[in-house]
Every structure is written in structure tokens, then in C-alpha cells.
Structure 1
Amino acid sequence: MTPVADRRSWLLPWLALAAPLLILLAGIALVQRRGSDRAVAVPPLLIGGGLLLTNALAQGRHRRRLLAALREQNLGR
């Protein structure tokens, strides 16, 4: 393995967990804080949720394109 590929092999799982961990951390901060201090935990919560939603939408779009290409290839036979 090349040094770049070796670095990526351990980095990718952590990047995949970044948004869920951000939401978890923001949720914990939201529960522990009181009053107006709770507002500090809201932006990370929204960012993590937005990242997960964006990723889910992009994956769905990608799957639809793949399915359409497979169907078109199958019809061309």
C-alpha cells in the first residue's frame, strides 16, 4: 500500500462517523446546559443533521442514476 492509501484506510471510518458523533456531542451538550447556554449546542446539531440528510439524498440520487443506466443497458440488448 502507498503511504496515501494507508492513511486513507484508517481515516475513512472516522470521517463516516463524524456527523453522527457531532450530533451525539451536540445532544449531550444540549442536555447538560441550562437556559440561554443551550443555544450554543443548536448549530452543531443542525450541521450534523444537515450533513446526514445531504449524504442520504446524494446516495439516493446516485442509486437512481445507476438503476436507470442498468435498465437502459438491459433494454439495449
Structure 2
Amino acid sequence: MRYLIAMICGVASALLVTLFVSSFVANWVVAQQTFDSPDTVNDLHSFVYMATNLVGLVIGWTIGWALGARFEKPVDTT
């Protein structure tokens, strides 16, 4: 159950970050730099976009893992 909750929270947070955060962060990072080539702009924008999505996924997974711990049954070792 803990894994399921972690996966659901991870996917949900990755979706929310993709829709509402990643493009703004990537655009801001690219706007702070100067470039010689449009390819470099695209490479940096793609990298920041995907890195932001990965961070959102990891944060969601961690929150889901912590929430899932509340639903775990204690193991009887006796």
C-alpha cells in the first residue's frame, strides 16, 4: 500500500509541476543567460524543464512515502 500511495503522489505532483511550474522556471533560467546559438538555448531550456519535472516527481514520491507509512500495519516479530 505504501508503494501505491507513493506512486500516485509522485505522478500527481509531477503532473502539477509540469503544468504549472516547469515552463516558468525554464523560461526564467534561459532569460538570465546570454547565448551564441539557438541550439544552446533549446538545450538549456529542455534540461531545466526536465530537471524541474524530476524534482517534482521525487518530492511527490517522498510525500507519498511518508503518507503511506501511516497506513502500514505493524509487523509482529514475536
Structure 3
Amino acid sequence: MISYDNITMRTKHVQTHKYNPKTDKRTELKNPIVTYTNHIIDAHAYDLGMLYKMMDYASDVGYNVEVTLNINREY
């Protein structure tokens, strides 16, 4: 039996411009601001269907989902 451990799913957002509402202008940032939003942290799944439902949820919440997990084989 295969199990999936330490499942982490997060989305990455990169902000390259800043908007000033007073002047109604956008300015480009020197260094982009990168933020991560964690959707699922340190979860476990014992079948592929449960893992699929987790990935489906994370893709509904945000774009460009990064997934990390460990695969264990149990006898």
C-alpha cells in the first residue's frame, strides 16, 4: 500500500508594481515582493483519491499551486 505523508500545498504571488491611489499611477518595484499562501500543511493521505481532492481544493483557492510530499510504501 502506498501512503503520502508531509503533504504541503501553497500558492506563490509575485508583486512587481505598486499602485498609488492618490496619483492614480503604478510604479515598478526595484525588488519584487514574493508572498506564499499555505493552503494545506503537513497532511497525510492513504489513497490517491484523497490526494486528488486536496489538489483540487488547492487549485480552486489559488493559481500556480506548489505541491511537496513524501511517498511511503507499506507492506
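Highest-scoring entry among 1, 2, 3, by relative contact order in percent (Cα under 8 Å, 6 or more apart), is 2. One of 1, 2, 3 was used to calculate helix-only ellipticity at 222 nm (-39500 (n - 2.57) for each DSSP H run of 4 or more, over all residues; to 500), giving -30000; which? Answer by label: 1. Matching task: 68, 22, 15 is the computed value of Cα extents along the principal axes in Å. Pick the structure from 1, 2, 3. Label of the originating structure: 2.
Every number in this text was worked out from the coordinates using simple rules, so none of it is lab data. Please read all numbers here as calculations on a predicted model, not as lab measurements.
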